[in-house]
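Chemist: In what follows, structures are represented as structure tokens.
Every number in this text was worked out from the coordinates using simple rules, so none of it is lab data. No experiment lies behind these values; they were computed from the predicted model shown. Cβ atoms are built from the backbone, for glycine too; each structure is taken alone.
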Structure I
Amino acid sequence: MGKFDEIGQGGFDPVGGQGYCVDIAMLIDATGSMSPIINEVKENAMAFCAKFHEAMEASGKNVDELRIKVIPFRDYAYDGDQAMKESGFFSLPEQNDAFRDYVSSITATGGGDEPESALEAMALAMRSDWTTKGAKRRHVILVFTDASAVPLKESNRTKSEYYPENMPADLAELGDMWSGCTQELGGMPDEQSARLVLFAPNVKPWCDMQVWNNVWVSFSKAGAGLSEIDTGMAINLLVASVY
């Protein structure tokens with residue numbers, strides 16, 4: 001697993017006096033199996049950004065811009081137009097109320113049996129309108145799920161009229177999008193700024209992503225929720241990675 005604090009900001013010129021610009025895309029499993037823990041996940045999601053901002057300031061790192069977007073996902077085989085939603089970026093703290101309202105509105109329903117359409121959600125997140133501002137920046141994807149993920153372009157899902165176009169063919173192509181190796185499919189602007197945090201069970205494909213660069217995984221037991229230790233560790237790693 002690529003350690004967060006071993007990768008530099010190659011290509012960026014850290015001009016004195018300029019702060020950090022950070023974008024976070026939160027992917028939240030909103031299927032029925034999340035019902036026992038969805039409120040906890042939403043509270044963790046809403047608290048994560050505030051705690052990250054506080055930790056950055058405590059480390060003497062000024063945050064010039066913090067934006068967050070939310071992608072609740074379900075399953076294209078079962079949920080039609082409710083399989084995937086995507087907000088725009090909220091600027092925090094200015095749009096904190098709108099961000100909290102959006103997260104609060106997420107309900108755990110549908111999805112059928114696992115696995116879910118999480119990898120399509122990751123591809124959509126990677127194609128976000130990431131910030132290009134600042135001498136130093138981070139583009140962060142957080143994934144909250146209690147299930148495995150459907151292989152990309154699985155035939156039963158692509159039959160849906162709502163299945164998104166131009167999806168990667170498999171996990172390898174998704175990995176190329178993550179590393180910024182392909183422009184044809186879109187993806188992260190560059191590997192140096194990208195960070196991926198997974199709160200997920202120890203099953204495929206999540207365990208396979210440990211070989212990607214700049215990934216931190218907190219494997220959880222399905223239905224067990226998230227702990228303060230897990231979220232606190234992720235925040236500390238992200239803060240340490242911004243230098």
Structure II
Amino acid sequence: MIQVKNLSFEYVTSQPVFLDFNWSVNKGESWTILGPSGCGKSTLLYLVAGLRQALFGEILVDGEKLMRPRPQSGLIIQDYGLLPWASVRENVALGLEVRRFYGPDGKHAPIDATLSDHDIDYWLDQLGLTNQSENFPGQISGGQRQRTAIARTLVLKPDLLLMDEPFSSLDAPTRESLQTLVIDLWKEHDLTLITVTHSIEEAAILGQRILLLNNPPNLSANVIENNSFGKAEVRSDPEYLKLCQILREQLSR
């Protein structure tokens with residue numbers, strides 16, 4: 001699905017964030033990216049989203065070199081990105097309206113894109129937003145706003161879902177319920193999922209595999225397998241607790 005080949009990237013005033021960096025993600029996998037602040041977690045996500053460009057090397061998605069954001073990729077950001085003057089339903093429909101405006105040109109929408117308002121009702125129902133559909137973002141909770149952002153993305157039927165610290169501002173019970181929701185959606189809709197997080201526990205919940213980044217420059221991919229991924233009652237599973245401890249030790253080095 002994703003191949004990062006000999007990637008080098010740096011900001012103008014700093015040392016390289018990535019230097020000759022290689023990483024690959026298979027279709028249908030769920031990854032988390034974890035590391036200290038400033039290590040390049042969000043930078044890597046935005047490179048894979050096509051919103052930043054590598055200085056050297058290349059990123060391929062489904063065998064095609066990434067030159068711009070691809071319409072089959074969905075991005076969910078930390079602050080929801082909702083239009084405050086639009087209702088929940090209108091926010092969920094936003095991507096479809098953009099696609100209708102441009103048409104299936106392969107740039108703003110896939111060539112084979114289907115545009116149906118039934119998908120809006122489906123995702124409002126799936127994410128428990130039907131009763132909130134006519135409310136505005138300022139009238140609903142943080143968890144409901146994040147569900148709206150997820151619905152707005154999934155209504156476009158992405159095959160790659162990228163999330164940048166999507167639950168960091170939420171209280172613990174809401175965060176845990178949305179983590180469970182995301183895993184269920186990943187299982188049901190054959191998504192490839194990459195989530196950036198600062199939370200060790202969240203990385204161990206959402207990541208089938210965990211990419212652990214270090215302070216720049218990142219020269220190689222440190223990948224940790226998660227044997228507790230997808231288990232029922234995972235938060236009390238000994239393997240999950242052991243993995244959290246391993247991640248904590250590696251981050252403290």
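Chemist: Figure out for me which of the structures I, II the number 0.95 belongs to, where FRET efficiency 1/(1 + (r/R0)^6) of positions 32 and 216 (r between Cβ atoms, R0 = 30 Å, to 0.05) was derived from the coordinates.
Modeler: Clearly, the read-out refers to II.
Chemist: Supply the structure label, taken from I, II, corresponding to mean projected area of the Cα convex hull in nm², for residues 24-167 alone with the calculated value 9.7.
Modeler: II
Chemist: Given a value of 17.9 for mean count of other Cβ atoms within 10 Å over residues 120-127, point me to the structure among I, II it was derived from.
Modeler: The value was obtained from structure II.
Chemist: Given that helix-only ellipticity at 222 nm (-39500 (n - 2.57) for each DSSP H run of 4 or more, over all residues; to 500), derived from a single structure, equals -8000, which label among I, II identifies that structure?
Modeler: Source structure for this number: I.
Chemist: Computing distance in nm of label points 7 Å out along Cα→Cβ at positions 104 and 192 for each of I, II, which one ends up highest?
Modeler: I
Chemist: Comparing mean projected area of the Cα convex hull in nm² across I, II, which structure shows the greatest value?
Modeler: II
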